[in-house]
Structure I
Amino acid sequence: MMTNERNELLELLALYNNNELNNRLKSELEMLKTQHKKEISDVKKFPKEIYEASYKCKELSEQTNSYRTLYSQLLREWTQLKEKVSMLKKNNRKLHGEQISLQESCKEARRLCEEAHENIYDLCTKQQQVG
């Protein structure tokens, strides 16, 4: 009788353990299925994300090329302006030298005019005294 009871209990225990094991396996299988669906969903998003990243990369590359072109143009213009400034400074120094020469010539001409005026005045004065 005790052997029968023991056998019944072992069978119940085996059923209980199998049942529990089946429940655990079903639960884990459901979790794995859910996780698999999520990962498949994520994998399906990759082509779109790759396309968007590629498109953004292309836009940034075009912007970079545009900025490179603008930078080159600005660099050329800056170099040209630098050369023009240098040339204008040189012309300014030359004109300044000419201005100084003209001022000196003007002073000399004024001095000669005053001298001529005095000579003419002196001649006129002598003629009036003689006359």
Structure II
Amino acid sequence: MAAAALLGGMAFANSGLGAAHGIGMAVGIAYHVPHGEACGILLPHVMKLNQKKAEERMAKIGEALTGRRFAKPEEGAQAAVDFILELNAHMEIKPDFKHLGIPREDIEKLAKASYGTSMSSNPVQLEMDEMIEYISEIV
């Protein structure tokens, strides 16, 4: 675990974080969800959000995860998302935050709390109204 934590920290320091961490932090603090669980729930959602903008990179991830080659980048990118959705289901990671019963009036607070250094590396940057709408779909 120490080696995994070290490698993870080195990767984060070199590449930055993204929306899964930014939103995950906000939900975790407000609703006492462990950060790893929140990020796990958010990962396929954020991958879908970033899919068009980061299609080439995600296609490589899809190929690495599935061991297959894809004719089109969008197929590989979608394979990456599908792989994570299947992995989450296998590990019994919830598909969203609906189980928390987050009231609609809290969504704007969550959206505001999601911004920070984690969001700066996300391929798709969301304006506040877009962030509110995005979080609304997950909670």
Structure III
Amino acid sequence: MTERKPPGVPFESWVDRQIREAEERGAFDRLPGAGKPLPGVTDAPYDELWWIKRKMAREGWSVLPPALALRKEAEDVLAAAAQAPSERIVRKLVEDLNVKIRDHVAKPPPGPPLGLRPYDVEEVVRQWREGRAAEE
């Protein structure tokens, strides 16, 4: 808005006038996405927090409690380890995960318990070797 609502003028008529004048100036012509539905909004039931969820997803924020986020990360790391191109990478992935698990167990944050213990690196490497041998 470029000007303040004058005293004594009803709010609705002042806003309507601002919109009408902007339309007359062509301020709304050729806007990107004009006349198109918002992406991701029409294909799901209405959620008033859709824009917050989209921003969180875009910026990589997690809404999971720390223990659940670490469980999910453990699943992802083990899946990545199974597909790793070398034993060195498998060891690095699992050792880094174990550091996080040990830290979580030593200083548990609020929320549900983690329910995980550090993984046996040698066991994960053995499984990785067996998976590689089966592929050949």
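Every read-out reported here was derived from the displayed coordinates using simple, explicitly stated rules and does not represent laboratory data. Only a predicted model underlies this, so the values are computations on that prediction, with no experimental measurement involved. Cβ atoms are built from the backbone, for glycine too; each structure is taken alone.
In this comparison of I, II, III, the computed figure -21000 for helix-only ellipticity at 222 nm (-39500 (n - 2.57) for each DSSP H run of 4 or more, over all residues; to 500) is attributed to II.
Figure out for me which of the structures I, II, III the number -0.28, -0.34, -1.21 belongs to, where log10 I(q)/I(0) by the Debye sum over Cα atoms at q = 0.09, 0.10, 0.19 Å⁻¹ was derived from the coordinates. Only one of I, II, III returns -0.28, -0.34, -1.21 for log10 I(q)/I(0) by the Debye sum over Cα atoms at q = 0.09, 0.10, 0.19 Å⁻¹, namely II.
Quick one: distance in nm of label points 7 Å out along Cα→Cβ at positions 29 and 93 came out at 5.6 when computed from one of I, II, III, so which one is it? Going through each structure in turn, the value belongs to III.
Using distance in nm of label points 7 Å out along Cα→Cβ at positions 37 and 69 for the comparison, can you identify which of I, II, III gives the largest number? Please report the intermediate quantities before stating the final value.
Details: I: 5.1; II: 4.3; III: 3.2.
Greatest value across I, II, III: structure I.
Work out distance in nm of label points 7 Å out along Cα→Cβ at positions 77 and 109 for each of structures I, II, III, then name the structure with the largest result. The structure with the largest value is I.
Give the label, chosen from I, II, III, of the structure having the highest value of distance in nm of label points 7 Å out along Cα→Cβ at positions 5 and 45. Write out the running numbers ahead of the final one.
Details: I: 6.1; II: 2.8; III: 3.6.
Max of distance in nm of label points 7 Å out along Cα→Cβ at positions 5 and 45: I.
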